[in-house]
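Here, each number is a calculation from the coordinates, and none is a lab measurement. Owing to the predicted nature of the structure, the values given are computational and were not obtained by experimental measurement. Cβ atoms are built from the backbone, for glycine too; each structure is taken alone.
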Structure 1
Amino acid sequence: MDNFNTIIGKSPALEALIRSAQIVAATDVTVLIKGETGTGKEVLAKAIQRNSPRADKPFITLNCAALPEGLVESEIFGHKKGSFTGAISDKQGLFHAADGGTLFLDEINSLPLSIQSKLLRFLESGECQAVGATKPYKVNVRVIAATNTDLNSLIDAGEFRSDLYFRLSVVPLELPALHERREDIELLAEHFFSHFAKTHDLQMPTLSRGTVKTMRAYQWPGNIRELRNLCERLCILLAGRLIEPENLPREFTRQASAVPANQFILPEFGVQLDALEADIIYQALVRTNGNRSKSARLLGISRDTLLYRIQKHGIATH
């Protein structure tokens, strides 16, 4: 997975995702990346592009929620002079700019219905039509889309075309939230500390074991983006120091004290039970340096049961 080295982590959920992304990258198939805000959807899209046959071609990004509805069509497909007020010259759209490469459409859930039909036409025929043009043009562009919203609910509400959804999600890839890959938090923090120490010419701070435990217990509503921002703040304010739990923002200790010891609180949005079980087994193996008997005791199960579940989840133990 070295060619996806911008994606930091070793959790089973993340490794499974990267294996799928590696396969997808070698093809030219349309991809739909799903995931909560801050999970790294654009980072994954760039990694797919970088490891695809289009690696040396343009990678163009558009946040579909960042433009007024009236400008989205012109931005994506271009326009002809005089096609609307303010169109004082011809303009090529992002499909032209991405010709031969990849167009990444972030927050595709915000794309207006009127534009969805034009995007579907491109995906089916390779043809685009600029605003005010009488003839379509063809480009060779791979589309990677991303969403932080359940598109099925938008389809039910009549706000997203089902035919476009099925065309976009030929291969869906879902990034796990940070609370679903807690064993990666320390690795990610070290990566961000190293980056910001170099950026700001500071000495890296380090995390105490208690701090790591506190950070793993936190829910991370902002996901990796929240962790990245926290690491930059700590790197600047506590350069070269050992960071203890009391150095973390108040919400970390407030949340930790609200949950009784050894009690698991089911999140409102539920959990993926298989992924949770795999993560807990992986953490036990890491804590015991791969000793299966000790891991089984930590988990309160027999060694045979542990071996069965290791095989079931395909957990690497070396």
Structure 2
Amino acid sequence: MLHFFRKDPTLTTLGDRILAATWEQFSELAPNQIALTWIVYDDPVPVNTGGAIRSEEFWQYPIRGFSYRGVECIYPASIVKLFYLVAVYEWLEKGMMPTSPELERAVRDMIVDSSNDATSLVVDTLTGTTSGPELPMGPFETWKQQRNLVNRYFQGFHWPELATINVNQKTWCDGPYGRERAFVGEQLENRNRLTTDATARLIHSLIGGVAVSAVASQAMMAVMRRSLHPADLAADPENQVTGFLGAGLPLESQLWSKAGLTSQVRHDAAYIEISGLQPYLLVVFTEGKAQSQNPAILPFVAQRVTEAVASLS
């Protein structure tokens, strides 16, 4: 599959070293329990420009990266909320739904706090569906067609990275019931699924200012902004930094991110700016109960990647 980035020999060498160091440090982490996509932005940096670069021009910029198992479909947990975020701004920009204080509150809480309740309202609003008891076959088929609206939107991008993804399920604390349980499938075969490559390309479009529009991209980046200040982190135990990529960064770093955590996965997707270094994008998915409960793996990877970016300078 063609990538939106160029596989670079230098980054491949560094990426392989980072993975080797990670497996040495965390012997319980199997090679098939981690996936990673890493993009480095060389001068002239085409991202975080406020949307100064037109979409057609932006996608022509050569960028280099590294990917390990980047095309493997993995349950994304709350990373899927980034896709719902982009869909919301598309729907609003096209006049497909009205905004409201409650929707705006839900969109913010979905990303900033990773609220599953907020995500439920967002998915209902995007698709015109609601959760509830099981439905007869006919109405259920109509309901499923509606719920797949966000999937159809992203398939319309014709990005090869999106060909295998699934973004039609709500996120849950205890799990789905009723029509939602029937929709996810007896063997959970219709669960959400994402790849690190697909997630990286979506964030690349966001920070490039070409997701929906320049104004929309900046608004979405604003809700993804994370503070690394210790006082802010202490005030919010579920801050999406502690135990994730942000915890491995220098304090002065600028971070835009979205994490995902369940009893079986620990993920993070981040765009990072550090003074004196090239900006970079890093998406890391880890699977397995031991990994989900280990808050040290993702910060370790982020620290090694930052050291690798420093070596490029």
Structure 3
Amino acid sequence: MRVIFMGTPDFAAPTLEAIVKAGHQVVLAVTQPDKPKGRGKQLAFSPVKEMALKCQIPVFQPDRIRKEEHLEELRKYPADVMVVVAFGQILPKAVLEMTPYGCINVHASLLPKYRGAAPIQWSIIDGEKETGVTTMQMDEGLDTGDMLLKTVITIEDTETGGSLHDKLQVAGAKLLVETLKGLEAGTLKPKSQPEASPTAYAKMLDKALGDIQWEQEAKSIERLIRGLNPWPSAYSRMEDKVYKIWQAEVLNQESEALPGTITETTRDGITVQTGKGSLRITQLQAPGKKRMKAEEYLRGHQLEIGTVFNR
């Protein structure tokens, strides 16, 4: 099939590569404009642009895809289908209907659950036991189009946002290739999403979400830490300094201390009282320092029992 591929971040690049390896002709890769990055603010290519250049595919980087001049540019590349993976812009009806097979989206959840921008992280934060990838025929709604194929992935007890991202990235690339094969053969049976079906909206992540509220129960905080690893990360303040919390484990022990109070420091970690249960911090990052095990941090820093986070 002749394919126009639309995508931007790390999650999308393997799908582009998989389409090429499957023998399809990708006539154009559409991605977000280059953005300044790092201290030097030099313009950086998106992962999809890097993959497209590697595969010798023409690249188009519109600031707003719905502009008429950008739509005209797309029309210069006749294709059978558009594949959309985390492109980063809302597509107008003119794009959705531009090719015979429309726009096929790879979404990192088991739709209709977790529509929205950050399904990977929210599935961990919410304590789901499984998630997956859905390929979908896009419409003008937000992740509301007809479902085509699904694959299920188990969420492990130690899963982080980063590790689950990598699993779903691989699964999504494979599922998209299967979807294109089914489209071409005419064997797919699109399934509409139930309008009244209970769903969770995976809102966009921001740094404020990582501010640990120690009044919550330990297991909820531990899931937040895993879900926001590696970005935007969970954190807490102590003596006007911000500490990133990278890894922790739930303890079934209570104390009479207020939530956020350090109740124990051992080679196993830093134990903090929460609203219900305790949390043992096993990996953290002090301001201006590298990420390290709590044991390593404690060798060079003395934390007094009774010290309170977020105070």
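Work out which structure the value -0.79 belongs to, where log10 I(q)/I(0) by the Debye sum over Cα atoms at q = 0.13 Å⁻¹, for residues 20-131 alone was derived from one of 1, 2, 3. Present the calculation step by step, with values, prior to reporting the outcome.
Numbers: 1: -0.53; 2: -0.79; 3: -0.64.
Derived from the structure labelled 2.
Any idea which of 1, 2, 3 comes out highest on distance in nm of label points 7 Å out along Cα→Cβ at positions 84 and 140? List each step's numbers first, then the result.
Working: 1: 3.1; 2: 2.3; 3: 1.3.
Between 1, 2, 3, the highest calculated value is found for 1.
Work out which structure the value 13 belongs to, where relative contact order in percent (Cα under 8 Å, 6 or more apart) was derived from one of 1, 2, 3. Present the calculation step by step, with values, prior to reporting the outcome.
On the way: 1: 19; 2: 24; 3: 13.
Computing relative contact order in percent (Cα under 8 Å, 6 or more apart) on every structure in 1, 2, 3 gives 13 only for 3.
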